[in-house]
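Novice: Below you'll find a set of structures to go through.
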Structure 1
Amino acid sequence: MNTQDLNQNHQATFDHIKHLAAAAKDAGVATPLDYAIFQDHGYKGLYGGMGAKNIHAHKNLKKSDKILDRMGSTELAANLFRATQTEEKLRRDQVQGKQHANQTHFSVGQKVRQTIEELGGTMPEDLPVPEKSIKQLESEQKKLLTKSDKKQ
């Protein structure tokens, strides 16, 4: 997958996470702390019990790294699927209450993980971390575009 495709997938994931945040808010996930806990439940479902801090440590990410910025396309797709399906389920089932929303996010994450397992795929925590973050790739791409613009 080229840098442009990865960047588009990354942007799509962030866009859907905004939709997920809105659905979570409608369900009663009100504060930034509530949302962090809600997100962690989704990660724990998808990553076999690992929350954000555990994923960070397992993948040897820098403290400044954001998990989503250090995912390859397969891992990003799994997280996008988790986000879109959780948003749909929260809205479709009219989930109310942050505990119920947290459990819904965890359950959807588990189902995505189960599907990956049934297909014989690599679990997200075991997927390789790209050498460069999406931010680094974007910066390099901008520099290349600037250089090509100057040559014209």
Structure 2
Amino acid sequence: MMLQQWNAYGVLDLLKQAWKRGIIMSGLSAGGICWYESGLCDYDNNVDTKTITYSEVYELGIQTGIFCSHLDSECRRYRSFLKLIASGKKVGIACDDGAAVWNQEGSLPMVKCAKPGAEVHVFRPMVNGVSIEVYNDGDEILIPEPSRNR
């Protein structure tokens, strides 16, 4: 829904132009999801946390993979993300609250954490399930580098 609004006002083109020029871009929660090819979102739910469901939403595609925020604070989000990646989708990147992935052209993505104990998790689809790698503040992550040509 957010991307539909941005597209209607020409914001998507401006964001993509800024990325190609090397402008720093960031966001939390949905603002973090939007940079990836897709993400796990609960935007269409009401505030009743007992009935929250998650669905995949397609985003800008500036960053490679599927993104998930709030991994440590919403237990159902973890299970939904695991199921999504296990379905044979692309590599998934999931951040705990207080953790971020810093992508800089020419370098491996790096984990930045503002909260003690926060981690970034990389979910990789495998033939018989999903492998999950855990990264901490300052760690570099081996994931496909985004292209400025997207």
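Read-outs throughout are calculated quantities, based only on the coordinates presented, and are distinct from any laboratory measurement. Quantities reported herein were computed from a predicted structural model and do not represent experimental measurements. Cβ atoms are built from the backbone, for glycine too; each structure is taken alone.
Novice: The value 2.2 for distance in nm of label points 7 Å out along Cα→Cβ at positions 37 and 77 was derived from one model only; which of 1, 2 is it?
Specialist: So the calculation was done on 2.
Novice: Consider the structures 1, 2: one of them gives 11, 38, 33, 13, 5, 1 for P(r) over Cα pairs in 10 Å bins from 0, in percent as calculated from the coordinates. Say which.
Specialist: Clearly, the read-out refers to 1.
Novice: Out of 1, 2, choose the structure whose coordinates give helix-only ellipticity at 222 nm (-39500 (n - 2.57) for each DSSP H run of 4 or more, over all residues; to 500) equal to -23500 when calculated.
Specialist: Answer for the origin of the read-out: 1.
Novice: Compare distance in nm of label points 7 Å out along Cα→Cβ at positions 101 and 133 across structures 1, 2 and report the one with the greatest value.
Specialist: 1
Novice: Work out which structure the value 10.6 belongs to, where mean count of other Cβ atoms within 10 Å over residues 21-28 was derived from one of 1, 2.
Specialist: 2
Novice: If relative contact order in percent (Cα under 8 Å, 6 or more apart) comes out at 36 when worked out from the coordinates, which of 1, 2 was used?
Specialist: It traces back to 1.
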